[in-house]
Structure 1
Amino acid sequence: MDWKELCKTTKPKFPFGALLFSAGFNRLVHEGKIDPVPLLHRHVRGDWGDMDDEDKQINDDALKAHCRLFSAYEVPPHYRVWVITEADRSTTTMLLPEDY
């Protein structure tokens with residue numbers, strides 16, 4: 001599924017703007033170790049991933065206040081991925097914590 005198709009089927013809660021990958025994340029995508037589509041799908045639906053309830057509530061509030069959104073996902077076998085959408089919704093960056 002491509003990004004345009006994702007938007008048609010997901011009904012995002014917010015626009016995600018331009019999609020950017022960090023170097024480390026991009027490498028794992030090209031190596032076939034991570035598929036970014038399901039992670040972006042979860043993020044734009046408001047599924048903030050593997051975070052505690054307080055951080056999820058912060059994101060829910062940020063969604064209403066048009067602030068920055070942050071998701072974190074555990075991807076087997078041992079990767080952690082962050083997805084960050086800027087407050088102005090101009091960009092969403094998918095990255096590994098070590099690339100931050």
Structure 2
Amino acid sequence: MPGGGFTRLPSGSVVVALTLPSPDRLTEVRVLVRAANRARALTRLRNLGLRAVYLRGNTHPPTPDEITAVLHHPDGLLWRAAPQDRAELWHPIGALLR
């Protein structure tokens with residue numbers, strides 16, 4: 001399920017969801033980012049070392065559950081394995097980059 005998308009919130013900010021290869025390149029992860037706009041969301045990921053991150057189109061926007069998860073996280077950066085397992089919780093982005 002490669003791809004990603006975004007949703008503009010009533011406050012004007014956006015939630016960007018991307019499906020990316022995991023650091024071990026064996027699986028994929030779904031990454032959620034909350035930011036003021038799409039460009040800033042991608043910049044947040046690039047600043048963490050994910051240099052080749054682009055959002056082309058809006059093929060897989062965040063689901064309502066994903067939006068709720070990222071809005072309730074203080075950093076606004078989360079991930080979990082894709083395809084999504086309902087039993088797996090969302091993790092802070094630092095856990096992915098270790």
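The numbers here are math on the coordinates, done by the rules we state, and not lab data. The shown structure was predicted, so the numbers you read here are calculated from the model rather than taken from an experiment. Cβ atoms are built from the backbone, for glycine too; each structure is taken alone.
Suppose you compute Rg and Dmax of the Cα atoms in Å for every structure in 1, 2: which one lands on 12.8, 37? It would help to have the intermediate numbers written out before the result.
Values: 1: 12.8, 37; 2: 12.1, 37.
The structure behind it is 1.
Who wins on distance in nm of label points 7 Å out along Cα→Cβ at positions 23 and 39 among 1, 2, i.e. which is largest? Don't skip to the answer; put the middle values down first.
Working: 1: 1.7; 2: 3.0.
If we compare distance in nm of label points 7 Å out along Cα→Cβ at positions 23 and 39 over 1, 2, the biggest value is for 2.
Supply the structure label, taken from 1, 2, corresponding to helix-only ellipticity at 222 nm (-39500 (n - 2.57) for each DSSP H run of 4 or more, over all residues; to 500) with the calculated value -11000. Spell out each step's value before the answer.
On the way: 1: -11000; 2: -6000.
Of the structures listed, the value fits 1.
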